[in-house]
1. Work out which structure the value 2.2 belongs to, where distance in nm of label points 7 Å out along Cα→Cβ at positions 7 and 95 was derived from one of P, Q.
2. For percent of Cα pairs over 12 Å apart, for residues 31-86 alone, which of P, Q scores largest?
3. Please compute relative contact order in percent (Cα under 8 Å, 6 or more apart) for structures P, Q and give me the label with the greatest value.
4. From P, Q, which structure was distance in nm of label points 7 Å out along Cα→Cβ at positions 39 and 103 = 0.3 calculated on?
5. Taking mean count of other Cβ atoms within 10 Å over residues 47-54 from the coordinates of each of P, Q, which one would give 18.8?
6. Ranked on distance in nm of label points 7 Å out along Cα→Cβ at positions 15 and 63, which label among P, Q comes first with the largest value?
7. 14, 49, 33, 5 is what came out when P(r) over Cα pairs in 10 Å bins from 0, in percent was calculated for one structure; which of P, Q is it?
8. Determine which structure produced the value -8000 for helix-only ellipticity at 222 nm (-39500 (n - 2.57) for each DSSP H run of 4 or more, over all residues; to 500), calculated from the coordinates; the candidates are P, Q.
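Nothing in this text is a laboratory measurement; each read-out follows from the coordinates by a stated rule. Since this is a predicted model, take the numbers as computed values, not measurements. Cβ atoms are built from the backbone, for glycine too; each structure is taken alone.
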Structure P
Amino acid sequence: MADDEKIISTQELKKLIAGKKKYTLIDVRRVDELRYGMIPTAVHLALHELDEAIELSEEMFSKRYGFAKLSTTEKIIVYCRTGSRSGIACAYLKSKGYHVSNYAGSVQAWSRIDDNVKMYGS
């Protein structure tokens, strides 16, 4: 984890979701991992697709991913299963000028408060 990485807690994320604040929550896990559930309001953009995805036009991005292309002015939060891949995604997006935070608790922490999200693996 980078020293300047912005970390968001489970409580902070719960407040954002409940308050219907403006943000984009991105699940960076692989497609096959989504069967264990996603955090409410999340959209999916796998870590291995990030580099190519941010180079797409707004139209192509929206068509491929089903949500608006990321903007450097919006609040972006990334998560994965345990926080490792989301840390990589966070650092990458930050290097490209995005305002991004890492929900490092990820699925592991969220699964403790939401029965629709299951922890898996070891």
Structure Q
Amino acid sequence: MAAVGKRVLVVDDDAVILRMMQRLLRAAGWQVTAAASASQARAAFSPGSYGAVFVDVNLGAEDGIALARSLLEQEPGLRVRVMSGEQGNAGKVEEAGLGPLLLKPFSVEEALAFLADGRG
């Protein structure tokens, strides 16, 4: 089992994005848990279990901003990076204190930079 620092939760309702993130992050040595909805992410999450979380803004029934806030309430200091394919979501993410937005499509280097130093 990977150390908590090398475990990442990826939340996106787009199956292609989930598969891509799993492949890329695993190749970089991360243990990845994929969740296709906020409810799946909540079921997979427990404080102290992940070194970082990537969450999409648009998750259908519940947006990723609400999910990210909920996870941070459970684990203050958790490294969370909010993703979106819509530049217009940048303001909402910043206002929620969750910025900067990781704009899709993003490079592998951008994702790995966040994991490496938490800022990316």
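1. On the way: P: 2.2; Q: 3.5.
Derived from P, not from the others.
2. Numbers: P: 71; Q: 62.
By percent of Cα pairs over 12 Å apart, for residues 31-86 alone, the leading structure of P, Q is P.
3. Details: P: 32; Q: 21.
The structure with the largest value is P.
4. Values: P: 0.3; Q: 3.4.
Answer for the origin of the read-out: P.
5. Numbers: P: 14.8; Q: 18.8.
Label of the source structure: Q.
6. Details: P: 4.1; Q: 2.7.
By distance in nm of label points 7 Å out along Cα→Cβ at positions 15 and 63, the leading structure of P, Q is P.
7. Numbers: P: 14, 49, 33, 5; Q: 14, 53, 32, 1.
This figure was derived from P.
8. On the way: P: -8000; Q: -11000.
Label of the source structure: P.
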